[in-house]
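Derivation of every value follows stated rules applied to the coordinates shown; laboratory data play no part. Everything numeric in this text was worked out from a predicted model, so none of it was measured. Cβ atoms are built from the backbone, for glycine too; each structure is taken alone.
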Structure P
Amino acid sequence: MPYRKQPIGDWKGWDNSSPAIMLEPNSFKQIINWLINKGRLYPFPKLGDFPSLPGNNKTVLGMRTFQDALGNYHTLFLNSDQPFYLNADGTYNPLFDPSGNMFSPTNNAFFSIEVYLNQPFFANGGAPLSYVQGDQGFYTAGNVPGSCYFLGKLASHLMMVNTIEPVAGTLGSMNFPARVRWSASGDPTQWDLSVDLTAGAEDISDVEDQLTGWSTIGSNGYAFRNNGITVFSPTGIGTAPFYVENFSIGPQGVGCSIPYTLATYGPFCTFVALDDIYIFDGGAPNRIGGKAKKSIFRDIDTSVAPVSAFMMGTLLGGTDFLSYWLSCPQVGNVTSMWIYHFDSQSWVNIQLPFGALSYLQNVAGVAGLDTFGWGLNWGTLWGEGL
């Protein structure tokens, strides 16, 4: 009678929870440069290069494709020198402030970018909150009082999270790490409460940590802290638009412990906490680090540049691949990219050149072209058109 090998089922991901001999035969002690989708193994997509940014500073701190009020697409790149648009011919178009103000962000923090009314607003704790609208300029967001590290939107307000604001009576500024400030309703350039009573700010009380990100899920907004989460619930009252409540206030708890690892996709978000990686949809956070957690946190601990993350729903060609990508730049000119696929509930690892894909965006319609790109914050840009 011929021997028939039994199928081992769908392939699973990285598993270092036990000695190799004890692992399931369809799991991997290590799996590098492969993706798992619908139980099958796929090679990692081929990547090409975006052209390098002009000037001396090639480090990209943020990028976003947006559609302006006229329906035209633009792809915005941000470094510590200047905002740029990527042109169809592969060149970059520098943007200038018509008022003559210099672009002066910090050079060691990613930009938070939030598109509001077809205008990307951006800040990274340095220059005042600014925006572009599709022409050749960039603009300060009206009477905004300073800058912030994170941005969000909720109930027709643009939200500034973890702010840097001028100190009255001095020429200096001060960081308010527990402050959330919101614009007037429907007007992201109006921040003065004395002009519009729907603008305002809240210093989150009774907490011992600082804000590390923002996620809007459903009708609520969630201000993430190192060790907790604070919920902002719309009230419908113009002069007091939000009810603020802390999920936890103690020195220990589940929060986004590493800034820039918080990523949102539709009705849920994912983030790195002190003890695990979590998914959160407004209820209790759920762990997803699983059998790869030990290896992931080893790469986080040994990262030589800021760790960051993003979420994406599809791969090249429109293949559904809802996933969380966690970038950990390492020594030896390597970026260790950890990818969690939600359908298979598994992790795989991709080894990329240093800095690649530390900030991934779907880049569609570059100057009217139908393209798909891969962006990053540290080092060389990688992309591929369809």
Structure Q
Amino acid sequence: MDSSDEHVLPASPLSRAELDYARGAVVGAVVVDRRTSSDGSAAVVITIHRSTPAFRASVVLAGIGAIVLSGAVAMRFLSARPSTIIESLWIVFALTGLAWMITGASRTFDALRPRTIEIANHTLSILVRREREMVRASVASGDIADVLLEPAPLRVAALSHGAQRATAVHVSGERIHLHEGTRAETAFVRQVLAAELALRDVQWVDATLLRPRWPSRLKARLDPFGFEVHQPAAATWTLLALTAIVSPTLPFLVAWVRVRMTDRSWQNIWEREPPVLWGVGALLLGLALSAIVYHFRRSVAVTLDSRVLTISESSPLRPALYEWPTLQLKSFMLREPARGGRCSIDVELADGSQESVLERLTIYDAKIAFELMTIGLTRAQSARG
């Protein structure tokens, strides 16, 4: 061998960091490659190998499920049983633990499956690998108005501090899920997409806007040229509270009545006639009644775009649909009660008339919805003009 060929290959294999660097820019589980196809067109490929926050949450869920399942099975076959009440519910604990374990394992595999985002030929494509198939979705890159960095769901953020979600916003207002990861990963994804799609350096669709906070169930979002607000049906808090009180107390009340009426021992009542079944029955009956009452409550969905304002009232008794052209809208008005009570939001039309949009809102939710609807109306009218 010629002496000039001695240094063609490195003396030692490349490290993992050097291999990743050779592929392109790397931040956590996100790798960016720039490629050139045979026709000379350039493409940017973002490969996301895993979702670390979702992986952690899934592993914890599967572990808790395994602990509950094994504890329930062990409790069932222990010679010295700690409590007759707990022992009688072992099958409930076992099924709950099994469900958590299966759900956690399934989500763990989902979090480890890679996701690919490709920008080529004025098209943004997302390739998702699932258990038995590969799903590909494509959208024109010019139709992406913004990429948002949003807080991750509570089930993920509770176990992964600083977890965020990167979401692409279509000009129609539709949200496209891109990645759920650490702050560095999501910020990197947005930086790359903002540079390739010529977006603003700072997100603008819903920047600096307040969000409804727990226990509010109001769902509100700002679109590039409008908004969407969903006011779900009011929860049946009275029935739910009554169910929560009656379910655990009814077994003891039934046992006490049986002891007083039959002069049997407390232990004999719990072993021969488990009063816990009365509590389970009360729980199921209360939840069923709550679901029935909730089903007949009214929910409202309000959407606005550059063409029309739509108010859809969903109710089994009196569903309704109202529409007004965006050009006929003058402004939204917030009406606050004089003493306590609930707030409401009305819309003023060009002819001076007023129509109700949302009712029975808390002051906090009303202010958030009013601010969002005002900004959305300005954007929709400017896009129309």
Structure R
Amino acid sequence: MITMRTARTSEIDEIEDAVAEIVEQIDLPTLKKHAGGLLYCHRDFIESGVVEALCSALPFDVIGMTAMAGADAHGYGKYDLTLTVLTSDEITFVGGMTDSVERDSYKGELEQLYTTLREKSGGDPALIITFMPHMEDVAGCELVAAMDTVCGGLPMWGSLTNSDNFNYDTVQTIGNGKSLHTATAMLLIRGPIEPQFFVHSIPERNIANARVIVTKSVGTRLYEVNDQPILEYLAKIGLIITKENITTAPIMVYYSNAEKPVALGFYSIFEDGSVLTGGEMPEGTSISVGSIDAQGIFETAEAGLDNVLSYENREATLLLPCITRYIMLAPDQDAELRMIDERLTKTGKPFSMGYSGGEISPLIGPDGKLHNQFHNYTFCACVL
């Protein structure tokens, strides 16, 4: 059996007060034999020293990341720190973080960290929770694919880092008090658990009926669809993509190993007219264009929360909606946070949430098995 506790503080400057507030809410002496922590915070908590001091005060591994906003049963907002503690007598939790990585080193660093943690854990985990960096030259899907190879396809759930800085130059990954701009953190959970995953991206009504075929691509870089330059095709259907609006145009990718289309975003536009996307664009794959609006955000959040609430015996609820959802709800950016708070807090069961810079969650494929996948724009949940 696994249980979950959460704690929250808005104290940034008085380090001892912040640590005491969190420790009191968690009630450390009453935790079970094993425990592991997940932390979401504003970047100021790292700069002030609160994160380092808090992790030093906790007798278990903690991984985390900066996030634009977060929530738990104690409240929600942009400028707080949220700590989630999972604890059990039968289930173990082992966490750690890589060193800073670059294009030529990330695969080796992921393998080394996973191998070390797996040996420490004593065998294969039932679930890997991971926070991965936002890197200019390595796409999120590449990080997920490399980790999927390393762990042999075991279920992964997590997020890319993000913050209130849209240039992503202040994002940080956290591992036992240490924070780095380009590092991956992992928490291996080993024991008798059966995690349930829910991913809701774009409502059907917001997905164009017309599909096109990827006819020229290299990895995550998309050049042509139906033998037309991608930007020309989008312009023909009324979508003028610029650097200023690039994150507002989801594309739905119909991968052969997924029952449902995967929502991905555009990240960069190159001088040759190609675009960098959030996932692999294999030639021959069909894609369609989606749209994101407030109604669709609320609709998918409601569907995800309905999934969560259908598990009355749940002991832990972890949520990672896409950061674009928060941005697109302006000026009422807290609307989704309020919905989550109102529906989950009144149940009396613990939950925690942080906004995601790119969601990592398995999907069931046509073979009936789970396949790890990188997503954008989704409402993503994991129930234990």
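Quick one: FRET efficiency 1/(1 + (r/R0)^6) of positions 72 and 128 (r between Cβ atoms, R0 = 25 Å, to 0.05) came out at 0.45 when computed from one of P, Q, R, so which one is it?
Numbers: P: 0.45; Q: 0.10; R: 0.70.
Among P, Q, R, the structure yielding 0.45 for FRET efficiency 1/(1 + (r/R0)^6) of positions 72 and 128 (r between Cβ atoms, R0 = 25 Å, to 0.05) is P.
Can you spot which of P, Q, R the value -500 was calculated from, given it is helix-only ellipticity at 222 nm (-39500 (n - 2.57) for each DSSP H run of 4 or more, over all residues; to 500)?
Working: P: -500; Q: -13500; R: -7000.
Source structure for this number: P.
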**Structure (P, Q, R) behind the derived value 37, 26, 18 of semi-axes √(5λ) of the Cα gyration tensor in Å** = P
**Item:** Answer label among P, Q, R for the case where relative contact order in percent (Cα under 8 Å, 6 or more apart), calculated from the coordinates, equals 15
**Value:** P
